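Peer 1: Okay, got some structures for you below.
Please treat every number below as a calculation from the coordinates, not as lab data. Worth saying up front: this structure is predicted, and the values here are computed from it rather than measured. Cβ atoms are built from the backbone, for glycine too; each structure is taken alone.
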Structure P
Amino acid sequence: MKNRREFLKISATGSLGMMLLSSATSFPGVSEDRKRFGVGIQLYTVRDAMTADVRGTLKKVSDIGYKNLELAGYSNGKFYGFSPSEFKKIVTDLGMVSLSSHSAVESKGITVETAKLMADAHAELGVKYCIQPWINDEDRTIEKYKKMIGDWNKVGKIMKGVGIQFGYHNHNFEFAKVNGVVPYYDIFLPEMDKDLITMELDLFWACKAGQDPIAMFKKYPGRFQLLHFKDMRTNQPPFFEVIKDDICSVGEGVIDFKKILSAKKTGGMKYLFVEDDNQGNGKPFEGIETSIKNVTTKILK
């Protein structure tokens, strides 16, 4: 998962991404019908292809039928190497919307100047959300969690000043006990200002950690504006290792997304994003095609 943080700094063009993009299947005639559902995609799912060819990859994502984008490529005021206005035009011309962006605030903290640059760039792009996506292994202590959350509250206030909602995206480690406490419930939710930081609940990682999303919604109503749709092949006891190999396309595994969505008003859910950390096991476009087909024909109907 450290590759995620490194990718946020904009990786160099790679031959793997070119191979994935060139081998992508075409999906004509489905885009507009699917786009009316407003399904989003986290672009980390196609990160190698984005590294190789931003414009071509976004065109393919649009052709498959995704409407909303969640980015994973912000660095120093730019998105995937483009200025906010340049990237916005690319996305708009393809009939999509940059709705959210993953942009990490490191444990060492963030200056007001850096936070303002990040906020202004995202405001110019026009996103509604900016999300903290990851915490490094060495920072997973109670003391560091509290320090980081204090910094995030400050960033959230700056973001709110330009009309953007800051948020936090979970994995499974936040549900593992640290010195007798469960960080997600005993530190994160209590110490995050609920008006400044929303939760982007990753359903795969939460379920893998043995959590019940509906119970979470009931206990913390209105705190979960964004959901990550990511399915799992097996329903095994909770554990906290990296278990990405169990990820599969949405609707092909054991998570009951339809049941979870029945409680979306309680949770405060507004948008969903498909994500696959494993990039479809080498076939990212086929994987996201399967996901959106299942979401639009089985889950949202």
Structure Q
Amino acid sequence: MALALAVATGASAASAQDIEPRAFANTPVGVNFLIGGYAFTRGSLSFDPAVPVAEAQLRTSSLVLGYARSFEILGMSAKFDAQAPFSWLSGTATFAGQPVDREVDGFGDPRFRLSVNFLGAPALTLDEFAAWQQDLILGASVQVSVPVGQYDPTRAVNLGTNRWFVKPELGASQRFGPLTLETTAAVTLFSDNSDFLRGQTRSQEPLYSFQGHAIYSFGSGVWGAVDATYFTGGRTTIDGKVNDDLLRNWRLGATLSFPLSPRYSVRLYGSRGVSARTGNNYDLLGIALQYRWGGGL
């Protein structure tokens, strides 16, 4: 069994572009998860999709540490997770018609999330979970990003974003034997960045994202998924001037997870942009190691 976290999907990238299968999977109460991950990206990636750069050719390497715990809320299964990335970025881009280069390392913005399954996934002990069979699961979550990562107000590309975001999400998961189909819908709401490029104020409209996953269980804790996400919206304004940067982007990905022992598992994942109105396309490859304990394990 594995717990899906954004740490295993390239947490350094923009939130709406995360591809996360099994985000609302049921988990026995009292189980803790510690996850260490590495992700590599190449292409026109921005840590903040509102940054007005063009022709970006950037490479990032990110280490991410995440923690999660499952628990009960009024008989429903719930999870809390937190993650913090450290990244290295280098590359070139065009900003305001001029070529620029950037090389930087540091912490990105940490994220915290609470999720609750309110239908089809009751809170269960480990022994009860062994006899439980999934049918339809409906759940909801809210994620918050805290703006404490590396940020230089004189540079267009940074690892932190200097603004908060809140991301509520709804999800549904339906099992058909070894196949599980999932879908999620989310909206990301941003605070203003009041110190963008030497004191300008930048605001961003809500960013809407939709994900779909087909997950196949091969038995013995091994599963694979094919994934897709579409995100739209997010037009930005800088000091009252509206930018032509509305997002309408598609990404496709795949995930493979397998156990190493009863407490350890490994997840391999990758994704690539297949269509992007704004040119914000990149390739991502990553690996994550998960350790779990508690809850009677």
Structure R
Amino acid sequence: MRVLFAGTPDFAAAHLQALLDAPTISVIGVYSQPDRPAGRGKKLTASPVKKLALKHQLPVFQPQSLKDPQQQRILSELQADIMVVVAYGLILPQAILDAPRLGCINVHASILPRWRGAAPIQRAIEAGDAETGVTIMQMDAGLDTGAMLSVSRCDIDSNETSASLHGKLEVLGAPALLHTLESLNSGLAVAVEQDDQLSCYAAKITKQEALIDWSQSAQILDRQIRAFNPFPAAYTTLDELRIKIWQAEPTPASGLTPGQIISADSAGILVSCGEQSLLLTEIQLPGKSRMAVSEVLKSRGELFAPKRLLGS
């Protein structure tokens, strides 16, 4: 099959690698988001998908938009059998959806129609879902509304972070994509329409969401901390300091004021919440690396004295 690929982050790059390794597939071109400023120096940086494509000497296209008729003509002239889209980040107009012989398919990191949108991995953890998965769908003009060609499932563990779930879904998605392409090419694929009444939206994660609200329950905060690990990383404040929270666990202990430190020892920093408490076990002080709380307390124990108030 002559396959066009469109994607941007690491999750997409893992699927591109699977296509490159498949003997029956020829990747004829790769679309990815334009290079973006990154790092402290804000240097223009290629996406993981672009880097992989260049490594394999594939043609790379980085249009600002696919609504331009000239860009649509360029894509059409590539004469692809199908276009595979994985976390690309640009809207595909109807002219693009219709250009490949078999249309465009999307690899989406949820069990559709639950968590349509930009951040399905994080939102599933944040909501406390017991399972998620990867859906491969035939793309249409809607937002993740196309008919489903394949659904693969996995459990969300009680200590799951977005980083760990990302890895599990990569492992699920790549073989499912190859199997779906084989089914489409042989004419054996079966598309199942989504039930729109069961849909919910996975809004893009914002940095503002990562600020801990200690009036929430310990269970809710635990899910948020795991959902925002590694990005944008949950955080709290103490005086003028912004402290990132990487790992924590709910406990039945209770205090009086949400955000108040109950205790701080080698087990962690125990903080009162709106319901129960949260034991912080891995944090990051400004300008420092992530560290176990037991190590932080050796040099900065005075910061976390009992009765001090986080979030103030």
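Peer 1: Which structure, out of P, Q, R, was helix-only ellipticity at 222 nm (-39500 (n - 2.57) for each DSSP H run of 4 or more, over all residues; to 500) derived from, given a value of -500?
Peer 2: Q
Peer 1: Quick one: mean count of other Cβ atoms within 10 Å over residues 60-67 came out at 20.1 when computed from one of P, Q, R, so which one is it?
Peer 2: Only structure Q yields this read-out.
Peer 1: Where does the value 6, 24, 28, 20, 14, 7, 1 come from, among P, Q, R, when P(r) over Cα pairs in 10 Å bins from 0, in percent is the thing being computed?
Peer 2: R
Peer 1: Continuing with the same structure: Taking distance in nm of label points 7 Å out along Cα→Cβ at positions 92 and 164 as the criterion, which structure among P, Q, R has the greatest value?
Peer 2: Q
Peer 1: Compute distance in nm of label points 7 Å out along Cα→Cβ at positions 100 and 260 for each of P, Q, R and report the one that scores greatest.
Peer 2: R
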